[in-house]
Structures are given as C-alpha cells and as structure tokens.
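Below are structures written as structure tokens.
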Structure I
Amino acid sequence: MRKRLRRINAMDRRLVRRTARLRPTPADHVLRSLSMSANHSRLWMAIAAVLFVAGGRAQRRGAVRGLAAVGLASGLANGVGKPLFPRRRPPVEAVPLLRRVVKPPVSSSFPSGHAASAAAFATAVALEAPGTAAVIAPLAVAVAYSRVHIGVHWPSDVVAGAALGSGVALATRRWWAVRDDEPATLGPTKRTEPLPDGRGMLLVVNPSSGTDDGGELATLLHNRLPAARILELDGDIDLAAEIDTRVRRDDIAALGVLGGDGTVSTVAEAAVRHNLPLAVFAGGTLNHFARDIGVENPATTFAALDAGQLMLVDTARVRLDDDEERTFVNTASLGGYPDFVRLRERWERRVGKWPAAGFAMLCVLFRAEPLHCTLDGKRSALWMLFLGNGAYHPTDQIPMSRPQLHDGTLDVRYLRADLRFSRARLIFATFTGTLNRSDTYVHRRVGQLGVQVDDAPVSLATDGEVNHTAKRLEFASQPAALAVFREPLPDDAE
C-alpha cells in the first residue's frame, strides 16, 4: 500500500509540474473565476435554478436530484473524507503567481469537494435529462480540472472526488427511482371510422384545467375538429349525467376530453359505459394517464383520429356500499393516501415527484390514524392503501411510472399500522431505500380486492379526486375495457 501511495504522490507531482509549465493564456483567469464560482456549490445551485425555471419536466427533476446529490457528496467529501484522510495541499509556489487564489484553503487536500460536487451534479442530471447533462458535463470537468490548475489540489484528489460524486449520484436511484418517460405498452389494436374533423365526437373541455396553455389548446381543438360537438364544463354541471343524455340524444360515435386526470377519468368511465372510443388531450397539471398512453402531444391523437386507429387499455372499477360503481384509470386509495396524494401533487411540479412524495409521506404519517379493516377476509390495520390500474414501477419504492396498461391486474400496496414503531420504521425504510425489506410494507398484484372498513365510512380517492365515502369496497381490474385513439408503437401488444 505504501509503495502504491508513493507512486500516486510521484505522479501527482509530475502532473502538477507539467501543468505549471503551461504558458499563460486568458484561460488562466477563466479557470480561476470558474473555480471560485463553485465555492459552496453556488455554481450548481444557480444552474439548478435555471433548469427549474426554464426547463421541462426532466430538467426540473434533474435539478432537484442534482442538488440532493451535491448535498450528499459535499457532506461526505468535506465532513467525512477530509477528516479521515488528511493530506497536505500542493505548495503555494507549485503554480505561477497569476493562477493562485488570494486565500488558499487550509483544509485537507483529499478528496476534492469541488470535484465531488461537480461530478455529483452532472451525473444526477444525466440520470434524468442526458441531453442537458451533455451541456453541463464539460463545465463540471472544467471545474474539477481548475482545482489542479490553480494549485489547490493534487490530481488524485480530483479523481477521487469525482468518483465519490458520481457514485453518490448513482446511489440516489436506490431511494429515488429514475422515472421512465416512455409511454406504457398498450393492448391490442382496433380500427374504427376515421374522424379527421371530429364529426360524431362529443368533446368535453374543462376550461379550469391546470395548464398555462389550456386556452391555446382548446382553440387548436376547435380549429382542428370543427365538426365535434363541444361540451364545456362549468361549476354546476353533472358531467356523467350530461354525457349520458347527449349520447342517447345525439349521434355520438366517440368521446373526447381536454382536461386533467379527474376529468379524463369521468369521461373514460362514460366511454366504457357506452362502449365508445376515447380521444385524450392532455390539459391538466400532471396528465398521468395521457402521459402513460403516450398522447401528451395532441398531434399523436390527431394522427390516430385521421387513421381511425384505436388501442385497448385496462381500466379498474370499485363498487361501493350502495352498489354504485366508479371507474378509475390511474389509482385509487384509502386511509392517509388521499391526503398523501393531495400534498404530493401540490409540491410535485416544484420539487419533483420523489421529494414531494417523501415530504408528503412524512406529513401524513405524523398525523394519520390507523385504518382498521378486512382485506380479502384478513383483518388488518393500515396507514394507507394504494391500488393502481396496472403494474406500477418500481415495486420496492414509491410508485413512479407504469410500463404497461394491458396486464389485467391491480397493483396493491399498503403500509401496516399493526407493527411496533411502524411509523418510524416506514420513514426510515422510505428514505434509505429499504422499503422492500420492511415488514411494514406489503405489495402484491391481484385481479380483484375486497375491503371492509371496521369503523366509520372512509374517504376514497380515485385518480386524484376525493369524492366518495364507503365502508365496503370491491375493486376489480377491467382488462381491455377502454379503446383510446393512438397509433401502435413497436412495443405494444399484438
């Protein structure tokens, strides 16, 4: 080991001497300024702010993951690595006067905290937005090299710091899964009469949906589908009843919807009830269903309308106490989960889904009361119950994405409240990425699930809307129940 360290030290000295012999250029000033701008991670915080304000969904997730990785890497490098591995920095005279900093750092040279933060940020952004990371990576390399160029680190310090930072960023996947933005694979294809101008379509438009450009999209639909019958929502309308009336009265061949997940779910329920195909246009804040079936871009739905191309997808239903039924296309939940969903979706666009979910879970667990119920004949006490239409991934973390919508299953997950210290154990497991090894977390996939609540009726949330209370609930998957307008992709089922 000592022999190897001597070799590393000798190589460090040779590389520093070689760097010192480089002729003065304007790059000397640029590298020194760049190195100073990265003090206390100010450079990465500024870039993260730009990505968060001006970037898309992937860039915002990258910014949040990047800052989390920087915080962890910087803490390990400066709080653990430097005290454990003290090392003298290069002598002040090792580089020309023009490159030197006014106040050289006096802490241990090993490892480089600047290199750790730079590599952590670039690697974390690459996990979410590879194209953006390709622009940031040269800057991160320049920051790391600048520490050698201005004479405050040995080259091996920088290499070790960069390795630490990249490793920390990659490790964040263990407790914060990388979201797959690819659409889910859908079921078999069908053909119908093309509807290029929307003739025969009842188009439901929710003007209060969450997108900033909702008005522009509504105008686009009016222009692109001039023959469609428009049903614009207001606060007093019973949407389900109004759709039923218009379908019975008019010659309706298809339904369309512009709105968020709640509106989409209600119109999808009507489409299943009347056996009509559905054209989905993403007009909400999060648009989970539109994203999963691959129609966030309205051009995708327009192309399928022009071709009369349909894809079959699963839905799920829940039957309540009075035999009322409710169809959902994304998720249903009981216990503390409705509150969890509200809090998560309130913060999700600002900080990303996993941090929002983590903070929401903390808030809910601290104030939730156990839900005593019977699941398929087995008595249980739960903090919250989640049911997904189709299999969600990852299986051992907070659900992030849905890779397929044609497997005929419900994704059931619940958090047990009948174990000792269950709150603390759940919080620890969530933030350490060990949820799959915790006895407090149960995950299974089923075709149907019966729930009988012991005490007073509880709130049921479906597709983000809390709109029912019940004591007895029967959930079931409805395979290939809904036909949506979308052209097939190579991975879709035959």
Structure II
Amino acid sequence: MKNIPVIMIIFGGSGDLAHRKLYPSLFNLYEQGLIHDNFAVIGTARRPWSHEYLREQVSDAIHETHDQVDENEVKAFASHFYYQSHDVTNVEHYVTLKKLAQELDDRYSAQGNRLFYMAMAPRFFGTIATHINDQHLTGSGFNRIVVEKPFGHDLASAEQLNKEITASFDENDIFRIDHYLGKEMIQNIMPMRFTNPLIKNIWSGEYIKNIQITLAERLGVEARGGYYDTSGALRDMVQNHIFQIITLLAMPEPKDLSSDSVHQAKQELLKSLIIPTPEEVKKNFVRGQYLGSDTTFAYKKEPNVDPDSTTETYVAGKTKFTSGPISGVPIYFRTGKEFKEKKTRIDIVLKHINNPYGQAHSNNITIEVDPESKIYITINGKKIDEPGIRREDLTYVFSKEEMAKVPDGYERLLHDVFVNDSTNFTHWSELKRYWEFIDAVEDAWQKENEAGNPEIAQYLPYRMGPKEADNIFESPTEHWIYE
C-alpha cells in the first residue's frame, strides 16, 4: 500500500470523535502502510494539553479499541502526533498553527500536502474555513478538508458554509463525511443491485411495490437534549443517513465505478426528486415525540429540552422520483428515538403476483445494516406435512471470522480521503437537493406551529413509534414489513 505523505490537522483533537474513531482508524491505516514515515497529525483544541499528553490519549484510544497491539508500533505511531492549543476564533492562533505545520512538513518530508478535519461543533465550521483561507494554511501539495455532519442547519446555512469552504478548497477536495456510507451493508447495495441478474432485472416499478427504510434507535436523547432540540429527527437522520440510502437504492446504474460516474448517476436521479407541498407533507409525513415510562423521561422532560418543544424525536415520510429505474415507486422511511431495539434495515417489497395457490405472499428483499450485517430474500415454498405455502429466507450473511475483518466505517472513509476517492462522500449538488426536500417539510411544520395546531403524535417508548405512521401508505393493504 502506498505511503502517502501528509500533515493532518484535526480541529477538535481532544474530542470524543477523535478519541473513539479517528485515532484508532488512523492507527489501522498506519499498520497497513497507507501512512507511515512521512506523516504527522496536529490535534487542536482549547485545552492546555502538551504533545506528550495527546500521545498518551492516542495510545489509550488504541488500547481501548484493539485487543492485541505491538507496543512498539503504538509508541512509534503516537510519536507522529503533536498538540496545539487553539481558539478557532483567534486569528493569531492560525499563524502559530501554520508555523507548526510547516515545521512538521519539513521534518517528515510531507511534500506540502495538507488534510484538515473538522471534528468539533458545527457552528465553528465556517469560522475555521474562513481562517484557513485568510491565513493561508493550505500547503503547496494537495489540500483536502473533511467536514462532519451536519453540513448546515437548512439550505441557507449550508449554502453559506459551502461558500466559506470553497474559498479555500475545490469541490473535489471537500469530503463531506457520513459514516453510514462506510458501513459494510450500505456499500453492498450497489453490488447487490448491479451484479445479480435475479435482482437487477426486477429493479423497476413493474415488480417493486415499495421500499421501506427504518433507522431505529433504542435510546432517547439523554445528555444531547440541548443539541437535539435545535435539530430533530428529520435534520439529524433523514437529511444525511436516510437520503444517502435512498439515493443508492434509486439511482440509475453508473457507466462505471469511478467517483465521477457514480456522482453523475446520483445527480441525474436527484434532479427528479419530488419536493413535497404543504398538503403532501400533511398527508405523507408523521412527526412524533416519545412519552415517559418507569425507566425513562418523556422527551419534553429531558434535561435541556424546552417543555413546550415541537421538535420531533420520530419522523416517518415518503419520497418519490420521476426518473430512474424505480420512478414512481414510493420509498417510505422512518427513524426515531426510544424504539424497541436498535436496528437499521431496508425492505424492498415486491408486488404480489397472480398464482394458483392464492395465499402466496410477495418476495421481499431485506438488507440489515445494524446490528447484524445480512441480506435475505423471502421466498415461498411448499409445506411439508400439510397443504399450503410456507415462507423461507435465502440468506447472505457473514461469518464471525468475516465480520472481524470488516473495517470501521471511519477507517474506510479516511482511507478514501487519503487516496482521493470521493465516491462515498456527498457532493454539494446532492446535499443541496437533500436540503431543499428537508426545508419543504420543515417549512410546512413551522406553519402548523405558528397556526397553533401542530400535529405531533405521542408514542410510548420501547415500541415502534406512533401508530399514525401506519397511515402514510398509498394503499390500505400496505404496511411496515418490520414490526
């Protein structure tokens, strides 16, 4: 594997994301040789840490995520880390950061390559991007920036942030990261669709009745009440994770697997995304809030949540496209807190066919993303000892040994950033279209709020969300497959 020279600057180097995900992932890439001799990482944050203390934190992060490690390897890896106490609003601190980056570039022969990672509160993204530009932090080699979600709070703020970032970086050098695109079964959607004649030939409205996407969370908002009350399930989960999945399911087949071709196919699809009217939002969307129980607070009683909040902890809705292989097929989605279990699952529901047995069900294709990774097709067969039809699953599943080899999503995506492969990242034109859809729903809800009659369903925790979500289907014979 090629050894890529680079100086990486992590804004938020003392944070939870860096500790749990970035440092262990970078160590794995170090062991694989993708980064090794000619790299250094500068962690920045407001805390008064030292180089030595950061290296201890890096070492701890590796030991927490790896059962067995070579201590000499860990020590050698950690020696490439440096700490710079940094206030992102202070211009002088960027001057100091630039000087350190250049010193390390010379020491490690990093060839002027820079990788910037925004791993801190989104409200600072624009400020950081602006000062990277006006203080000339970019190097003489490649310059890439990784931006965590959320990329904006609505279309207007996303456009402003994009303007600030593109002042320093070309679109092809901006990696808007969504860890869902690094998950094994999400990356299996395209191979499943395009390499299996059995599936490829029925991927159309002629055979598919609907598609259902469920992103269920077991926990409530817990300590994130302050953030969550300004976001909600629609912005927090649908705008990014769910729309990424929808796009992979509905896009036309790209002409090849290059990043440009894949994004061209996605953009072609998204031009035909139907933006809902207020009337369609009222009919096709449900928002809800979880109630309390013996073991959990109701949402409105969670710490740092407005007791009069109209923020949704659950949303169900429908999307459609006017072009693409499944043009006109409804794609239903739901996500929320306090479900009965944590589960990410996609159900492709095929149409019933006329048959002499009468009672035979449709064949459904199910992709389970979390907590298990598997694909199964439900088929009909004969009962052994009595008349009638029984249902069985044809299953594609990994062994424990195979699952142990599956890299973390962040490791996969960081690898792609280093090798400059943006296939599994979001281009601006795609993100803009997602926000146009989300803003239309949010605007309709805001008008309901202002009129004093918001329709917010209440649901009991540890179940499947509000019963009102059963009413968004186009036909009374349709229902949620995952119950």
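Structures I, II were shown, and semi-axes √(5λ) of the Cα gyration tensor in Å, for residues 88-159 alone at 27, 12, 8 was computed from I. A value of 30, 16, 15 for semi-axes √(5λ) of the Cα gyration tensor in Å, for residues 184-279 alone, calculated from one of I, II, originates in structure II. Supply the structure label, taken from I, II, corresponding to log10 I(q)/I(0) by the Debye sum over Cα atoms at q = 0.07, 0.13 Å⁻¹ with the calculated value -0.41, -1.32. Traced to structure II. One of I, II was used to compute distance in nm of label points 7 Å out along Cα→Cβ at positions 112 and 208, and the result was 5.6. Which label is that? The value was obtained from structure I.
Given 56, 17, 15 as the derived value for semi-axes √(5λ) of the Cα gyration tensor in Å, for residues 64-239 alone, which of the supplied structures I, II does it correspond to? Checking each candidate, the match is I.
Consider the structures I, II: one of them gives -9500 for helix-only ellipticity at 222 nm (-39500 (n - 2.57) for each DSSP H run of 4 or more, over all residues; to 500) as calculated from the coordinates. Say which. The read-out comes from structure II. When FRET efficiency 1/(1 + (r/R0)^6) of positions 216 and 312 (r between Cβ atoms, R0 = 25 Å, to 0.05) is computed for each of I, II, the one that comes out at 0.20 is I.
None of the figures in this text is laboratory data; all of them are computed from the coordinates on show. None of the values given here were measured: they were computed from a predicted structure. Cβ atoms are built from the backbone, for glycine too; each structure is taken alone.
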